[in-house]
Structure P
Amino acid sequence: MKKQKMSDKKEKELQKSPAIVRISEDEIKTIAEDLRLKLTTEETSALYDFCGDVCKDYQRVYEIVSPTPTVKYPRTPGYRETKDDSWYYRCDIKGAEKGLLAGKTVAIKDNVCVAGVPMMNGSKILEGFVPDRDATIVTRILDAGGRILGKSVCEDLCFSGNSATSATGPVKNPYDPTRCAGGSSSGSASLVARKVVDVAIGGDQGGSIRIPSGWCGIVGLKPTHGLVPYTGIMPIEITIDHTGPMARTVEDCATLLEVIAGYDDGNDPRQIPAVPTPPYSKLFSDRIKGKKIAILTEGFEEVEEDVAKIVKEAAYRLKEAGAEVTEVSLPIHKDGKAVWTPVAFEGTYHTMVKGNGHGYSWKGTYDLSLQEALAGAYNLRPFDCPLPVKAVMLFSEYMQRNYQNKFYAKAQNLVQLLTMEYNRILKDYDVMIMPTLPGKPFKLPTIENSIQETLKLLSEMVKNTAPFNSTGHPALTINAGFTEGLPCGMMIVGKMFDETTVLQVARAYEKIRDGT
């Protein structure tokens with residue numbers, strides 16, 4: 001009888017604004033059967049009481065008030081852009097009076113939180129969501145005097161290298177409106193290329209900064225993993241998440257990198273405390289005399305002949321700046337995309353979908369409002385997810401049910417091998433060079449394309465970009481020339497946290513190319 005009174009007391013405590021509905025004995029039995037736990041009647045009863053105590057801790061977590069995010073710079077929500085396919089939402093947020101970005105206009109990719117400004121990450125499932133915080137990089141841009149003019153269109157949940165999946169419609173290539181701008185940072189690349197803004201922020205899990213930068217003819221840098229904090233940006237998979245600068249010039253790219261790089265006081269678990277942050281804006285010069293450059297031969301395989309020719313000729317022109325240029329082979333590069341795939345699929349499913357954008361087992365700041373918005377969307381409207389994400393969900397669930405995380409785990413182990421092999425080349429050479437993309441910008445799909453054809457277009461371009469999301473090496477694309485009136489990107493890959501050398505090589509080529 002005494003035990004029953006104690007249980008009644010617990011029940012009353014849990015009934016006060018309950019955070020969760022207490023699990024019943026029947027639910028314990030059902031879950032135990034599903035998990036094949038073979039509980040006895042006595043164990044079931046004991047677990048019922050035990051879970052009642054656990055619920056009290058959950059209740060307390062529910063009651064404690066979370067810190068309110070600080071928003072430093074005033075703004076209005078702005079307005080929905082309908083005339084320019086590269087903007088999702090327009091606003092005008094002015095930063096500090098002085099700083100490295102004073103006088104510079106900035107576009108923010110729409111997977112990045114800007115407090116009070118709607119964010120849909122290109123997807124119907126998030127439409128109507130308004131963040132309550134600024135991402136760390138947004139605060140840093142404003143502190144440096146940048147002026148944010150709006151949120152640029154990105155692909156649906158950022159899961160496409162094409163530019164035809166956003167719920168707001170396709171983003172057209174600035175050089176040919178029948179072709180794609182590249183994705184997923186499609187709007188950012190287009191706005192920079194058309195001189196609507198000076199610089200932009202992109203995100204990159206498989207090439208999503210470098211693909212659109214390459215096809216739009218601008219400079220785009222995927223920094224070393226963890227150099228730039230991802231706090232306040234919608235995650236896809238923690239080990240391949242990157243965010244970085246997009247600009248028309250190497251100088252502007254270096255300046256924006258300097259502003260956004262650096263440790264975020266433990267808020268982002270992708271970072272280490274000793275993140276090196278040299279003054280990139282002062283070190284980006286063209287001093288590359290004596291630098292050793294490796295042209296990675298495997299990076300030129302299965303690349304359109306005209307694109308490969310332009311990029312290789314551009315790489316050899318670096319001799320004019322005093323660099324040594326050598327062709328080098330690394331066969332494992334051809335397996336880089338395969339190694340990336342299980343991580344990109346299963347990691348995305350467990351982090352972005354099942355984990356509502358965050359998941360478990362990492363220490364840092366969780367965006368609770370974004371998490372709640374995604375939880376509601378995935379539970380109520382999973383059918384509104386884009387087809388590429390449906391493919392990830394379907395295949396990853398199949399793998400989980402039949403193989404658990406066997407292939408994800410092996411792929412992560414192979415990432416270590418891939419990293420060591422690139423580092424072996426980079427021990428003898430300062431950078432590696434290859435085409436950013438395997439060909440010219442794809443034609444935008446039309447109703448004449450089958451679903452199979454359209455789906456194939458979404459990741460056919462990542463063979464050179466995706467491996468460096470897995471390993472985390474810094475990789476920059478710069479325009480190497482034109483073929484049929486379309487830009488060709490040259491990718492420069494450097495040592496971990498050696499963005500300075502990558503920028504210097506890019507600047508040297510920029511000067512040679514432009515005759516300055």
Structure Q
Amino acid sequence: MAQDMPPKKNVLFILIDQLRADCLTGALAEHVALPHMRALMAEAVTFENNYTVVNPCGPSRASILTGQYAMNHRSVRNGTPLRHDTPTLPGEMRKAGYLPMLFGYTDTSQDPRVHHPNDPAIRTYEQHMNGFQEMLEMRLEMSYPWRSDLLSKGYSFDTYWDLYRPVAVGGGKPALNDPAPYRAEDSDTAFLTNRFLATMPAYSDKGWFAHLTYIRPHPPLVAPAPYNRMYEPAKLPLPTRLPSESDEQALHPFFTAATRNSTPASAVLGFDDLEPTDENVQCLRAIYLGLASEVDAHIGRVMQFLRDNGQEDNTLVVLSADHGEMLGDRHSWGKFSVYDAAYKTPLIIRMPGNQAQAGTRRQEITESIDLTPTILDWVGQDIPNAMDGASLLPLLRAEVPTDWRQYSFSELDFGDPEAPSLWQQLLGTALSESNLSILRDHRFSLVEFAADLPPLLFDHHGTGEMEDVSQKPELQGDLARLGRQMLRHRMRNMDHTLSLHSITADGPCRQTRQRLGN
């Protein structure tokens with residue numbers, strides 16, 4: 001007999017690649033127009049202290065979609081395989097009767113043990129996660145449907161990467177903020193949204209789950225007109241930084257590689273000799289904000305679709321980012337850093353029937369691994385013990401659990417198994433010790449390294465991330481306390497996939513204990 005269909009509850013899970021939290025709540029918020037995301041905030045609950053638990057893209061999405069810390073799923077780099085038997089959001093949603101639809105990408109590196117060596121699935125770190133129905137392939141390094149769409153419209157390009165280089169309108173050498181070689185209505189962001197909107201109307205008669213993932217504002221930083229010059233660089237605030245790169249590097253040995261690894265030239269194509277002048281830095285920051293505004297415009301179209309089709313009141317909308325972007329802060333770009341700009345991400349959740357909390361902002365510490373448990377909890381599906389995150393439904397209802405976490409935990413692997421990374425070369429670290437962990441509570445941020453390197457301690461009641469206070473005598477007690485907390489966190493959150501099961505004389509114990517909170 002066929003199982004009953006799931007109730008008509010929809011889930012729209014939107015991830016924006018590399019969007020800084022302070023574009024919505026923070027230093028950049030007043031300098032960028034994001035009217036549709038702000039309108040969503042007015043109808044939703046915004047979590048202002050949300051952090052990704054790992055960088056970069058592939059690992060961060062692995063954590064988001066498995067609900068696991070990187071220390072458990074171990075897909076710690078772009079290209080590091082994710083175990084094929086790891087419980088995931090799409091897999092659990094299938095158990096709840098949903099077809100998990102993916103519009104975009106998950107950057108999942110497949111387990112080579114279950115694929116033939118010739119399988120294309122293990123020839124790219126951008127493979128989609130098992131369990132998803134890939135409705136549209138939109139991967140940064142592939143995007144074949146988008147390429148075909150451009151070709152069918154008469155665009156021509158010698159190589160795919162030419163699409164990410166600005167072009168001078170009148171010919172000649174392009175400027176940094178000249179437009180992309182395509183019109184705004186033909187951009188990757190527009191194409192993804194068009195395909196989503198063209199697909200979803202037929203699914204309105206049953207509960208659906210869609211994961212919509214936007215590449216932008218991820219570099220290379222190039223935007224179609226008018227977004228390429230939507231913001232005037234001179235009117236933007238300068239990055240948060242010490243006076244020079246050498247000052248940054250003097251803080252800790254880690255930062256020499258961090259500043260050299262990601263320069264302004266690394267954020268754009270066709271400008272290999274780009275100097276890190278304030279003019280160039282501000283220009284790139286302006287393009288980034290223009291790309292964020294472009295994504296916002298299309299999110300507005302998606303939200304209008306829900307309203308026009310009468311699905312607004314039965315759709316859980318979760319909007320976040322996989323990680324942040326340094327954007328010139330601390331003389332760095334990208335996300336290989338220890339600073340909040342690379343880890344703090346926006347999180348907005350609009351839950352049907354929660355109008356009493358509409359427009360509220362929560363200050364509790366939340367993590368990217370909480371998103372999958374939240375979605376599963378809302379549709380009524382059990383949360384596997386393998387998942388480290390916690391459902392946010394109580395916080396959405398303003399019911400704070402007494403044992404809610406008092407800190408966040410993030411990881412970064414800066415090694416490379418194929419060839420020694422710049423960090424390995426400069427620090428002399430072995431592959432297994434080329435990683436760090438970050439613990440943040442309401443006052444301090446502690447950075448510990450697996451290698452024999454000194455820790456970093458930032459005091460947010462003082463000068464924050466502008467000064468390492470790990471050597472101050474009066475803070476040695478706090479340093480030791482946070483170190484113990486980090487150790488205990490790892491001990492408490494070791495992999496629970498099977499650790500709460502029992503094998504008995506009668507066979508596997510089916511009455512497994514549910515995992516306790518963090």
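No value in this document is a laboratory result; all are computed from the given coordinates. It should be emphasised that the depicted structure is a prediction, and the values quoted were computed from it without experimental measurement. Cβ atoms are built from the backbone, for glycine too; each structure is taken alone.
A value of 53, 20, 20 for Cα extents along the principal axes in Å, for residues 158-221 alone, calculated from one of P, Q, originates in structure Q.
Taking Rg/Rh (Cα atoms, Kirkwood Rh) as the criterion, which structure among P, Q has the greatest value? Don't skip to the answer; put the middle values down first.
On the way: P: 1.02; Q: 0.95.
Going through P, Q one by one, Rg/Rh (Cα atoms, Kirkwood Rh) is largest in P.
Structures compared: P, Q; top value of mean count of other Cβ atoms within 10 Å over residues 198-205, i.e. the largest, recorded for P.
Comparing P, Q, where is mean count of other Cβ atoms within 10 Å over residues 54-61 highest?
Numbers: P: 13.5; Q: 26.0.
Across P, Q, mean count of other Cβ atoms within 10 Å over residues 54-61 peaks for Q.
Once relative contact order in percent (Cα under 8 Å, 6 or more apart) is calculated for every structure in P, Q, which label goes with the largest value?
Numbers: P: 16; Q: 22.
Once relative contact order in percent (Cα under 8 Å, 6 or more apart) is tallied for P, Q, the winner is Q.
Taking FRET efficiency 1/(1 + (r/R0)^6) of positions 134 and 254 (r between Cβ atoms, R0 = 35 Å, to 0.05) as the criterion, the largest value within structures P, Q is that of P. Name the one structure among P, Q that helix-only ellipticity at 222 nm (-39500 (n - 2.57) for each DSSP H run of 4 or more, over all residues; to 500) of -11000 was derived from. Clearly, the read-out refers to P.
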